[in-house]
1. Given a value of 21.5 for mean projected area of the Cα convex hull in nm², calculated from one of P, Q, R, which structure does it belong to?
2. Determine which structure produced the value 0.90 for FRET efficiency 1/(1 + (r/R0)^6) of positions 247 and 287 (r between Cβ atoms, R0 = 25 Å, to 0.05), calculated from the coordinates; the candidates are P, Q, R.
3. Computing mean count of other Cβ atoms within 10 Å over residues 87-94 gives 11.4 for which of P, Q, R?
4. Between P, Q, R, which one scores greatest on Kirkwood radius over Cα pairs in Å, for residues 263-326 alone?
5. Using the calculated result 0.35 for FRET efficiency 1/(1 + (r/R0)^6) of positions 135 and 343 (r between Cβ atoms, R0 = 41 Å, to 0.05), pick out the matching structure from P, Q, R.
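Just so it is clear, none of the values below were taken in a lab; they were calculated from the coordinates. Quick caveat, the model's predicted, so the values are computed rather than measured. Cβ atoms are built from the backbone, for glycine too; each structure is taken alone.
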Structure P
């Protein structure tokens, strides 16, 4: 930072490969200057801060906890910052009625008090309780709280959140779901299809009603489905649907990542972490509400004794690298899937999606050589302030 308080970030644009110097004043990018190539191979990459539209929690904090408080909110934000994520959509999963309402109120009050938190969490995603009751599609959601859509209940949620709910994930086969989709879509709330056992015809009706996203496509599904006439193919074929995917190496095999990317096209694909309470924990079996969840030696989460997954444990610094390696999509294009694309999908102008003057100063500085499991995050900047700085900077080259 210079004498005037202006902060400068020098690095290589992840989009163009050119050397840049980005000037930051207050919370805004004031200038982006392209530099004469220096030949310095140690310069890090610089990109927009990552934006994750599906975060349940991480390392013992979770938006669905019955004791959610400001400390949990701050912990999640700090953990995500260490992965290069500057903004995320807080996700509440299927929960008891009273808890869901309470937690929405907790988040609304916290965002009112804390402008940094309000910027970091520009919306809320309700995943359930209007999902399939069937084993497999229901995933790790608690069956005792699954129910049919109820607009009056949603209106209570939205009032408690002070209109912060931006996405609702549901199963379109539930009673009343189509009318519910039509009403929410007319109000500007994005409706996503997920945790569903719907027939292809029910998927088509949901899309016609206004559903616009497939939540973690390919997951939250039966272990076996009809090979051609099923809800996954139908969602892939629907050009109206965006798709979010979990690219952590456990939820979708490499071949599936390639097929999904080619079928949807990179302009309608979004990388999400789906990070959960037990992400970052040591291996073992833990109680998660009424459900037992195992943290396996390789870090992924699942239901003990089954092949079913239970949320995710890896953040976007891992998922970006994995998607890049498995699909061959250039690193910059992979990062667009969790910066520009989610911002476009949600219609948010407050989320940085480019490296240009006038944008909010949300930036991620990192190294990546093409090897290793994740990006090496050096610095994360949110609204012009450094919210994460690596303890030590290694000699590894970009």
Structure Q
């Protein structure tokens, strides 16, 4: 099937959906989706797809940066915007703080930590920067992280090195590790008496590889070293059990796989570590062991925080484990069919437990930027090129609205590109 034919067919499927109904004012009508859990998988995921308003210009396989909001959640979000615009200062002075605390408590149950250990932030970068910048560094203290970690966090460690005189030690995580012990040892080999903090990605953003965080934490704690976890792609994607991981700090973005509004995230700080971190902004909470001391950001779009609850409701209507299984199924659906192609390079481990919805693919003799351009311009498939940190390929991130027809088209497109 040609790009034009497939995109045309995709548009017909989207526009013919009986769930995409609009009222006289063009507003998407709400859907009753709470009774669909009993459906078989095929029908269930068809109804999920109908919750999303999709562009028919391209196949979107770049949901990792921002997983846009399904229409039922978006409707509730718009209601929250109207509420804040209607109540104004009355809401801000009477309900803002209590609502935020209640939402944070609900998030703490999702990731299994105590409610006093979690606050709502604007994104993972803010969450992790609060820890890196507020950590009690002394000159020549050492931090360890990976070259595959998110660029903004690496930049924060570089900035801290300039400000505080710390030493950054950078490892490289293999795309296809032999076992957990190989990864743990990479961090352990860099430890000295000066090492104070290790940052580790729960799921590496450029490849989707899930790292053995619990084992890294156990190792680090045996040396009395704190562990900061970048969980940007994990909350709402896979099961996150912070108590089981036993990390000291954890940050995530809720506008990714939870599909909450843009500008929502979370920060976990282990109770006994809260007093250790200095606040970035001065606020009105001064108790050293109160995590709210680290969470003052001034006036901000509070309606986005309010809509986190609606995103959690939607996740409940899907079921986290069912969603995780679906995302892993979609990734393995396309990656398993392409791993045997000698002209194709999969930069994500083949073991089931080492990845979920995200994977990275390259084609021999094609640089990632060229591959991404060909996929979009010739086949109408939107991805993102990754060309650094020993990863050369395009990151492929379907979402739960993605169907097998789109992935079959992607597979055929890659095979054609690889054959040339």
Structure R
């Protein structure tokens, strides 16, 4: 290869290597958007059922009083850097909301983050070292697999039982626990399956964790307000010894995902996390703060009336029930009825299908419906499934299922 000459200097057009940690990152939910965008550029109308964004569909808007509070913060120039751990009044309101769920949470136990995703990154950075492990459900939300490896750790999946409404396989959890497990993850309600753990099941998980003094539970409860079973329970409220970090935020239950405001609330009954919390606080200070005006919007959501939520929840449940009814009538598809959230994790029952990702791509290219391959949520436990959201209005869902039914009949 001849070197190119620029301004008297020799310049070899050699590519710069990407880091292994970045090259290894996969995020199936958005990765499948790339071919969908290309089809849209060609003029095709794609029905997107891939991403859990309520604002992408009609009938599920962010509440007006929250938007007004956000705007008021902007209008009053309350728009500068805020405290690194979050606005004091928001931390107080979050602490009260967690206390109302059955455990004592103080303002100092709450840290406001740039969405739950940043909370995870900070937790992983503070807890994990080379050779440590995260034990997470399979299937699960992709960052639980993607991020730990950035800190030298590995994610081990424990099994959710696809034949028992995706309930936790406690024997599998116990068999995979050891002294290198630093974080045991519970996603409740679960993304992508919609399973809701009962209080007794939470107690069983806590009992396993209790045997490992270096283990802390992450309880991701971002969908807690979309529980349709009536038995949703705060993990922290069930623990009198095991440390629990609760994750939640404004994205799903307050229908404002683009605001990127989440939080972590720390329950440490035996004061075992002092050193880790110091590390977390150092990391939070180093990244400055979460969005100040968005925090004011979330504060209004926590403090002001909540009557609107029942209407939103009812619409989601109606759409979820419609999806279950349609799936039950389509040969080649099977689905356990979700207990919460707004996802369906659908089994592709056609034995001829050897790749769920290829099935998803074929559906996209041939009938212009976008869902996410189940193996993107777990190469082992999600294989042979796809995840879809039930968020669009029923007339759009009806068209999507008509297209899927036609695809299966081709």
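1. Q
2. Answer for the origin of the read-out: R.
3. Traced to structure Q.
4. Looking at the calculated values, the largest one is R.
5. Q
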